[in-house]
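Engineer: Each structure below appears as structure tokens.
Any read-out appearing in this document is the output of simple, stated calculations on the displayed coordinates, not a laboratory observation. For clarity, every value in this text was computed on a predicted model and none was experimentally measured. Cβ atoms are built from the backbone, for glycine too; each structure is taken alone.
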Structure P
């Protein structure tokens, strides 16, 4: 089930970005709910909020490091509660999705625009939900000796 979740999240992320690249030009914005939600094609050279812009190799190395950490500790994590385990899978999927963009062209395709928040993508959502799930597990679900 964990592999299925990983691949579903990754495929949805990559397909949505491919669709945006094929049918829109950077900077183009299509209102879905005018003034509330738009599909806006942005090429992000940095991390969240554009931090560390144009640090491609830093983000590629950080992504590869995260993948290494995941596989190193996966035997331990897969014995944890489902909130933690699937949080790790979601985080990894998002990281790999954005890593793929950085390797391909040095920029991450962002397109979900709620007008009150910086534009983001499905991989970013997977990362945020993954971290939130892991925090929830650590705070409320994980007890010593509990699976």
Structure Q
């Protein structure tokens, strides 16, 4: 296993929606607010400049009223192919890179999401904290959103 693989956690999904719809769900703030964050959270868009070098910042409110801040800067965007960004999910996760890859599959979209951590140890810690369940819940919400 390569060193980068030791630092990366990934999820794959096939969404029952065309790639253009899934892409818009990821790139338009009014759509992001509808699905970003695990079930039970509400998301408010604070900043969203969808361009390389552009910053994004979202506030996620838990049912108990506590708030988490997610932010980052877009590093690379290729329309209908991928979005790569730095990311922090304070206070749980900081200093990671998120990568979202999109591939058209007829009227469906194959999707791969990866989070690259600064160290293998941090990656293992994040996995043990519930990475798969947390992001799995987020992408369940995205699937429901694009399936409407």
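Engineer: Taking helix-only ellipticity at 222 nm (-39500 (n - 2.57) for each DSSP H run of 4 or more, over all residues; to 500) from the coordinates of each of P, Q, which one would give -8500?
Structural biologist: Source structure: Q.
Engineer: Ranked on distance in nm of label points 7 Å out along Cα→Cβ at positions 17 and 105, which label among P, Q comes first with the largest value?
Structural biologist: Once distance in nm of label points 7 Å out along Cα→Cβ at positions 17 and 105 is tallied for P, Q, the winner is Q.
Engineer: Consider the structures P, Q: one of them gives 21, 19, 16 for semi-axes √(5λ) of the Cα gyration tensor in Å as calculated from the coordinates. Say which.
Structural biologist: Q
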